[in-house]
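Values quoted throughout were computed directly from the atomic coordinates according to the rules given, and no laboratory measurement underlies them. If you're wondering where the values come from, they're calculated on a predicted model, not measured in any experiment. Cβ atoms are built from the backbone, for glycine too; each structure is taken alone.
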Structure P
Amino acid sequence: MTHPIHRVQAFEHVGPYTIRIVFDDHTEQVVDFRPVLSGELYEPLRDPAVFSQVRLDPEAFTLVWPNGADFDPAALHDWPEVRDELAMRAAAWGTAIA
């Protein structure tokens, strides 16, 4: 069984807490991160000034923030399939932005 490895190639902010992500397989996802911004690692991203500091990690090929927050590029690639589970986990970490 092979597991595809996805890499983020580019991104742009398209709304509050929302980023359009382009992957190396030429697919795109528009990800609204609000439902998962909870807990010790992700809650600081609720501050728009912190969220806007996202960058592309040149080694891991994923989105990262200065506080160390990041997301597996496979999760970003498959966001529609994993969004609800991640939001459910985030609810256990604290209060996400509704």
Structure Q
Amino acid sequence: MVVDLSLTGCLVRCEAALDTGTILDLRTELDEAPFAAKVQVTESYLDGSTATGPPARYLAGLSFLGLPAQEQARLRRFLDDERRRRRDADTPAR
């Protein structure tokens, strides 16, 4: 599960610890369309907020590797749209 997303990578929650330096294929969705990227694990640790009870959950930081220009532009639009949506949701109605 993707917990946080940026132009350079993401934070994911997973059921197993990932080895730092490992290169993986990430597959998820942006606006209900497939999104795939090569990523490298930059860190992995036990998620303290969900560590009680099985299965143990881990958080892993993943860095995008060579994201194609088209996918990078799509990611940028998605993040900009999300930022606007959240800002509008936080603005009180007049």
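Things to note:
- Look at distance in nm of label points 7 Å out along Cα→Cβ at positions 14 and 46 for each of P, Q: the largest one is in P.
- Of structures P, Q, the largest value of mean projected area of the Cα convex hull in nm² belongs to Q.
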